[in-house]
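Structures for review follow.
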Structure P
Amino acid sequence: MSEFLQATQLAEARQALGRLKANMRLAVMGKDDVITRALVCFAAGGHLLIEDLPGLGKTTLAYSLARSMDCSFTRIQFTSDLLPSDVTGVAIYDEHLKEFVFKPGPIFANIVLADEINRATPKTQSALLEVMDRGKVTVDGEPHAVGAPFMVLATQNPVDYEGTFPLPESQMDRFLMRIRMGYPGPADEREILRAPRMTYDSIQLNPVVARTEVLKLQQLVAQVFIEESVLDFILKIVAATRTEAEFKAGISVRGGLALKLAAQAQALLSGRDFVVPEDVLELVPAVCGHRLALVRQTSDALEERNAVEGALRRIVGAIPLPV
């Protein structure tokens, strides 16, 4: 056991994450790998982008994670006519006080579900840049903190679908991870068909982790030990993307930090107080894939995504694993 985490802390963290996973399984069937990714992102204190075809359970996954924690929760339905002030809030003149009073928008919650985020215009999407990076909103020159913990769970349909707008690169970089739902297996889909039809917000889930536990858990992630050779492995991956001819630009410094933090959270979820190279390898597609774009872009979003992930696998496969 390292000097950073005590055995009791490690056990408590693993138990809390285990309760969250078990609770989410009640709503999201047959998707343990997807639930694990979502929990890694949450434990790391990052924001999660869930991208896939309509009707595969993206909103259900986000809702089940949010409802499994004893934290405030809001849902914002992103549409083409949504304004930035509809998200962040607005200052309104109070006749009694004779001054402007700030009225917080729905972004002021611990867990925010940004549903179909790419159906809003780029102007509205940019309203999330500051709050996702700094945890605060500035309105009329006045900063307003949203509080902690704070996590944006965003869902989006493929960008080549009608009525969607691509997210700016600066905003994509603020998502710690991007994951896909995928189709359920035959046995799981059979169980879904057998179950009574219900909407995602009719799913009854009780909180299994308190807000204080959430904050403590996220603090523990940064204490997970990561050896110098594993740090060098991360740096080599990041550097290789910056010299890859297929990519317009490589992984940013924020992206490298995200990969390190996600690997620490993955280790904690696995019950370890130290990171192994396999933690990094497993997370590269989810942490790095959405931060990269091809020089020769294709008209099909799924085709480009597969090409980016294929290039990432080739790059990582050429880097020797730390001993």
Structure Q
Amino acid sequence: MARADGILDAVVRNVERVIVGKRQEVELALIALVCQGHLLIEDVPGVGKTVLAKSLARSIGCSFKRIQFTPDLLPSDVTGVSIYNQKTGEFEFRYGPVIAQIVLADEINRATPKTQASLLEAMEERQVTVDGRTYPLPRPFMVLATQNPIEYEGTFPLPEAQLDRFMMRIRLGYPQREDEVTVLDRQQFSHPVEDLEQVASADELLAAQAAVREVHVAPELRQYIVDIAAASRQHPDVYLGASPRGSLALFRAAQARALLAGRDYVLPDDIKALAEPTLAHRLILSPTARVKGTSASAIIAEILRTQPVPGHRILA
């Protein structure tokens, strides 16, 4: 357990050499990775979304592929395609960029729904099927997708089925004034991501993924997670609440956050800190709520204020 949290802390500190002043967001990205989940980063261009993905891959020595999603991108451009070899007289499969350990789906909402759906099998089953043949994906495997705000022209909103497959959604936001000055200083001569060293191996990450599942979650906290998800389904401003997959995402993410903090048990604060990034993007608001300008994040915050927090015997 101690070995695992030391590795995770080293990765966070290494990525912070490039992503300045965003420790919480870096930790969330690593939590998604160590939970074998996928991450959606929704923000304006130029705040470091792509660099975050590259930094994570370099820090753990994983293979990295980037897919630039555009309206004319085809599903075969993502998964791969079978090409006829005239010399052998047989079809050969050319692997697509999704067959890598860390895949950056850049501006995923600029592709058509058909192309977006080509990622569904890879994200859920860790495999791709082309022309009736199934190809397993390497381990660890993570899709880190970036998305511009929906109100921008030329975008296609992600369907609910695909949003639900992302373990978390985060936003990086603009840096503070001092942090932005630091970014300018560090990039005066070269980009720091080019000099980023590997601080952990893929095997060590797989060991950390196994260690996450050993973190203790008291029965009261399991019920607390379920109560939060159930409250989202019963909220008057919500048309469709968090799915059981969302409850499991919150459960697993809380375990990872505890491990990152050096604990072998989950606290209520772990759950409260992760409820918004794991559940908010799964909520579909009612038309009335959208007219009022209510956000999913505000609904999650309201639920956390009203749900009783377990206060005793949580470590039993």
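Taking mean count of other Cβ atoms within 10 Å over residues 281-288 from the coordinates of each of P, Q, which one would give 22.2? Going through each structure in turn, the value belongs to P.
Here distance in nm of label points 7 Å out along Cα→Cβ at positions 169 and 217 was derived from just one of the structures P, Q, and that gives 2.1; the source is Q.
Every number here is computed from the coordinates shown, using simple stated rules; none is lab data. The shown structure was predicted, so the numbers you read here are calculated from the model rather than taken from an experiment. Cβ atoms are built from the backbone, for glycine too; each structure is taken alone.
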